[in-house]
Structure P
Amino acid sequence: MPQNLTEKIIAAHLVSGEMKPGEEIALRIDQTLTQDATGTMAYLQFEAMQIPTVKTEISVSYVDHNTLQTGFENADDHLFLQTVASKHGIYFSRPGNGICHQVHLERFGKPGATLLGSDSHTPTGGGIGMLAIGAGGLDVAVAMGGGAFFLTMPQVVNVHLTGKLQPWVSAKDVILEVLRRLSVKGGVGKVLEYSGPGVSSLSVPERATITNMGAELGCTTSVFPSDAVTLAFLTAQGRPTDWLALEADPGAAYSAVLELELATLEPMVAQPHSPDNVCRIKDLPSLKVDQVAIGSCTNSSYTDLMRVAAILKGKAINANTSLVISPGSKQVFEMLARNGALADLIASGARILESACGPCIGMGQSPCSGAVSVRTFNRNFEGRSGTADAGIYLTSPEAAAAAALTGYLTDPRALAEFPLIEQPQLFLLDDSMILAPSGDPDSVEVRRGPNIKPLPLAQPMPDSLALPVLLKAGDNITTDHIMPAGSKILPLRSNIPAISRYVFNAVDPAFAERALNSTGGIIVGGHNYGQGSSREHAALAPMYLGIKVVLAKSFARIHRANLINFGILPLTLVDEADYATIEQGDILEVCGLIAALTRDKPVALLNKTKGQEVQAAHNLSLRQATILLAGGLLNYTKQAE
């Protein structure tokens, strides 16, 4: 039977389960990556498994999120990450070497391989033909230990590309159009597989932009075929032997097909406060721009920044607009410096930041009060920039450069002749900032700063619960809502007691104190609860505060998995109308949990405050139910030893 590309890669890595959509499957993982905001916890979890050396083909620890050192915490954690990597067979990408997804694409990504990363934008690797999936740090730790990664077999949606992008229209506009059509929850339970004659017109960095922002659709991952364009990129990176030709079989089946004619696309923009709030730039009224930020794992490649430099060359940015630029990697940064493009950027008035995530994760460069900030990033959630009342607009690098010059959100087609940028025949190759693991691991002492606290564990799930609803939230609650990031909070990521004080801080500042003063609690949410990043702190910190159950209309994939991994029961309302009957402060009682979870039965919750019963589905496999009853994946793993 003909197979699509996704099925081919899954079949080659299938450990258990049937490749039927909706069924639980387990995959062998070839590569893993972590970043420093999630990595410290992932490596503490790996250490707890007492496995001396990682069992993957390659695992890489990147430092790219918390490079702003306003206290000792981040620097201490970087030392921990470097030494724990050296001891356990993990490559370490030093601070300043670049954003994990950009560097991994350049130096490690391989067509046909599986990649599991503790960052939701790990699907960037799909631009090179990988099955690259974002997950919580605990899932990544298990994969590093040789364990399989469990997930629900996704549906595969074919995005069929025809034609070619017109000048001033970019890959960012492609994924914004897909988001406009499908929404931030339109990809849940799906893989987006790109094919068609239009694929060959897109470079690997352009493909990676598209797969990167596929994360905002809620999909499991996105993937492009590996073809002559892929070979040219890998050859330019000095890695032609890593290439493998991969494409779907003729006649392969898909659950749905989305037709996209590239030539008809126009410059797009995602308006506040959601990546799917998309329209054409030309359809927006005149909008004064206070800040422009170019970079992030979505749009910081060599070709992206070379085009920005060409647009800005010989010109000055608007006097009332600030421009900051973050090269995606040391490779990109140094090449810009050597060919003179960096001088053009600096001469225009741009402020050059280090090769890191920076403003995208709220790590500096917060805009002014009430600002309009145009960014080439992937998320524009309210408050994520560090300024609560700022409006964040997501665009292509070309449109961002146009806004920097004019001071207004501008259709870049209004600018002069479109600058053509060719892919280099050979990239600058220097891996000196990627440290190989020690050849003598016993001699390596793991450095632990005082901010690194022991990993808290959940208690086994009891058969019955009677707990108050500590918070009732609406639709599209993000992991930024649950566990905020930014320069003030992220340095506490290795200290769960401290960081837990900020859970839901922007939604209800009294939540953490209320939870600590309770003997446990329940959170009620709307649709797409937990969308956004893979940060498991959004499950781990609520677990520490005593949350036992999250009852919602629907869940984002990664967050639901993280809840299970940390012993919090995710329940989905059978009748969404019941959401309106539950209020904060109501006491919900559940009895017979063990039987319900292990026998795949609905869970009945009695609202003792109102005397009403609510039915919920858990949709857990027997394995997941056993993990929950054990109090999370670490407890489950220890019991299995």
Structure Q
Amino acid sequence: MHKLRFRQVHLDFHTSPEIPEIGVKFDKKQWQDRLKKAHVDSITCFSSCHHGMSYHPTKVGMMHPNLKFNLLRAQMDACKEIDVNVPVYLTAGVNNYAASLHPEWREVNSDGTYAGWVQSPLEPGFMKMCFNTPYLDYLCEMIRETITMFPEADGIFLDIITQGPCCCPWCLKSMYREGFDPQLPADRIAHARKVLVNYYKRTFEAVRSVDPKMPIFHNSGDIRIGDHEILPYFSHLELESLPTGGWGYDHYPMCAAYSRNLGLDFLGMTGKFHKTWGEFGGFKHPNALRYECAAMIANNSKCSVGDQLHPSGELDESTYEIIGEAYSHVEQCEPWCKDALSAAEIAVVADENPDHKQNSNVGASRLLLELHLPFDFVDSGMEFGKYKCLIVADETELSDALRMKLKMFLSNGGRVVFAGDSLFDRETGKPVFDAGAEFGERSPFCPDFVKCAEDMVSFVKTPFAMRMPSRRMKVTSGRSLGKIYDPYFNRDVRHFCSHQYTPYETKPSGYDAAVISGNLLYFAHPVFSLYRATGAVVLQKYVEKALELFLGDNRQVIAENFPSTGRVTLMRQPAENRHILHVLYASTILRGGDQKLINFQHDATPTEVIEELLPLRNVSFTVRVPGPVASVTREPEGIPVPFEYQDGKLRFTLDEFTCHTMAVIR
């Protein structure tokens, strides 16, 4: 396995050919000093950018017209002198220089317009290229030239790896030749997938034909769940997830929970920007970057911080001071993060259908994060045996193979949570497993209301609204966790009440909301998609109590006096014979708003910001780990923590911490 370093910078350098004096302020000593003070041990530098400009002499592409020396060579040599790795970036999916020479190489929509970021020749932005045209030959030749010129590169990073359902002349010709019908959207999509897989093969061969050991990564944001076909063409993964750039703070933990089961080393990629890429003079607070990098190592990954180099070639002093505050903490934590593995006993069996937009996956992830339950994500082809509880996301379809795996898991004593349609055969509408209940069709009412069983939600004793339809269910042999109340009627032109939806009838409908039956828990509503949609606190508490009743003493981590915005992960280091409980806390606030901006690619939108890092005190944990336990220390400070260990349960209290700490259990 290719091993990454912990403290990387991704140094964007998309630089217009209209800008003069490229690289004139590059100074080797200043470059080295700023990287060292920032604790950076790897930095991705540019061979070619989205403008199509190269930053070294080239016989294939075009060297930036206002660059007078080999900038990438200067950057490479400066880094190697101080033992900093240099992966090399090449633009792939967009290339304005190539598009200007060969507009016929661009992706074309079915209506004849150009696909991608810009359609009009008068619109500023980058031009999407089709990988089914001679552009792929051009790209592969650029790759081979770059590796030949820079054999000491520590990897090749290829960007914007997507292929749309293109209708350019090359795609139309190959669709006809290969039996696809271009007039059918499904055939255009299937052909695009074939073109994309060919891209992976060709570029991988281009890299390895020059250096059989050269690492390679193809960037398309993150790996689509279940897409194992493309993984052989990756040496590692880099998960692009800028919390302020539209991804949000809960996106990366979900991606990491899946990626750590793929057998490749990986890193998380955030940015130093207030929002996102291309933001010259944009800065987030150092505390935000400190939290984001701590969250990466807590999720068993390495770190990457996105920056954009000024055309002058000088690393921004303030940026590297901010990065240094985050990376000094990461560096101190590395001994407890190297070669760590997830110790989670819960896994979400993910919905693999990209058309569903991961609604139930996101909802399940957010609930588990807020309930402080360590978890992984798995797809239908992965091993289930190391887990004690599986949560089948409510949009997940049960294939025959997945049913057999779940049946085996249940027969071996595992516990499984279903919700909404995930329990049912999509063709027959029948439940796949016995849930201790009789089932009917989906309820005709939306919303309906749930009145929980006694003491499930402490602050709500009356029915609360569920804004997605439920399955009709009557518990027979299982334990009911609540009753469903129907509204008087659905809202329509004749039947409506008040501003939103109709209130519930005063008598229960006769149907149940959730059931525990042996090793199976079932929610009649799609609670995970519903939580993704609404984030209702009462729904969170309802699911939390149901899981508490279902898991009983099998809960792996119990946190007391810990806010729902806190996060925990549990890792283990087999070689060191120790477990590491990562504990994180930061308070986010929504700032900014929707507003039109002039001369910006994007308009202003609200942004989730971290500024202050407030200390938490007297947070208590109960962690179920195998014994005996000899010590608990708070790292990286090395502070001993008093503890009690009995019957497989470890209890301790963290008297105070700020942002991130690790309870190391030996």
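No value in this document is a laboratory result; all are computed from the given coordinates. Everything numeric in this text was worked out from a predicted model, so none of it was measured. Cβ atoms are built from the backbone, for glycine too; each structure is taken alone.
For the read-out relative contact order in percent (Cα under 8 Å, 6 or more apart), a value of 11 was computed from one structure; give its label from P, Q. Structure Q accounts for this read-out.
Of structures P, Q, which gives -0.44 when log10 I(q)/I(0) by the Debye sum over Cα atoms at q = 0.08 Å⁻¹, for residues 55-398 alone is computed from the coordinates? Among P, Q, the structure yielding -0.44 for log10 I(q)/I(0) by the Debye sum over Cα atoms at q = 0.08 Å⁻¹, for residues 55-398 alone is Q. Can you tell which of P, Q yields 16, 39, 29, 14, 2 when P(r) over Cα pairs in 10 Å bins from 0, in percent, for residues 103-190 alone is derived from it? This value belongs to structure Q.
Which structure, out of P, Q, was Cα extents along the principal axes in Å derived from, given a value of 79, 66, 48? It traces back to Q. Set P, Q, criterion mean count of other Cβ atoms within 10 Å over residues 119-126: the highest-scoring structure is P.
6.8 is what came out when distance in nm of label points 7 Å out along Cα→Cβ at positions 311 and 479 was calculated for one structure; which of P, Q is it? Source structure: Q.
With Kirkwood radius over Cα pairs in Å, for residues 295-406 alone coming out at 17.1, pick the structure among P, Q it was computed from. Working through the options, I get structure Q. Out of P, Q, choose the structure whose coordinates give mean projected area of the Cα convex hull in nm², for residues 359-494 alone equal to 16.9 when calculated. Source structure for this number: P. Comparison across structures P, Q (criterion: distance in nm of label points 7 Å out along Cα→Cβ at positions 135 and 527) gives the highest value for Q.
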